1. Work out volume of the Cα convex hull per residue in Å³ for each of structures 1, 2, then name the structure with the largest result.
2. From 1, 2, which structure was helix-only ellipticity at 222 nm (-39500 (n - 2.57) for each DSSP H run of 4 or more, over all residues; to 500) = -26500 calculated on?
3. For structures 1, 2, calculate distance in nm of label points 7 Å out along Cα→Cβ at positions 57 and 81 and state which one comes out highest.
Structure 1
């Protein structure tokens, strides 16, 4: 009986961690427009919440829903959305996501967890450098 309760506490702790970091991810997205979901992948992988590709699948599942509806509403109220750009990006991201996921999970491509992490790291470093350079040229 004690062992069963131990597992219940472990799962509850895991759910609390997921809830807290999900909230932080949403705040980050609302402020920057960049979902904090990549950060969640790293945190959940570090804490060994689940297998890496299952974590990726969970994050993609989250992206399936309109997670930014609150932020979008605020931008819409302030007339700060270009819907033409939005639709083009949305449709092309759906197509690109389909092909990218095939690369990640299809055995014939042999893309390992290590390679996925390298790709993510290079992309993140490159993005970070571009944001840093962009911030340097801001007037205010």
Structure 2
């Protein structure tokens, strides 16, 4: 049986429990998989545990801050009929940027986000952006 690395004595078991995340006075309750200590309540997360809940936390913070969510990035990119690589090339951030934005692993710059908002309202402007970049 694994012992807790935090308290040193409690047994640790893999399970999913409700966790809370507080941000700017708002609280998110969500299910967090991990190795939980039965004695002190500490949780130890592996990479997949963290990746499973990162988008929830990202979207929670984005909504509070008035930023685009992972669903917004996906919706706008598809509206513009771009692959993730094309979106990263034309809008900015590099070839893997939109993969990270759509999975909640990274925030774009505010400038890139504002540009996306404009393209969402005026998708026809993407062609002009592409033409200017090709001509440059």
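Bear in mind these aren't lab numbers, they're just calculated from the coordinates by the rules spelled out. Here the structure is a predicted model, which means the values were calculated and not measured. Cβ atoms are built from the backbone, for glycine too; each structure is taken alone.
1. Largest one: structure 1.
2. It traces back to 1.
3. Greatest value across 1, 2: structure 2.
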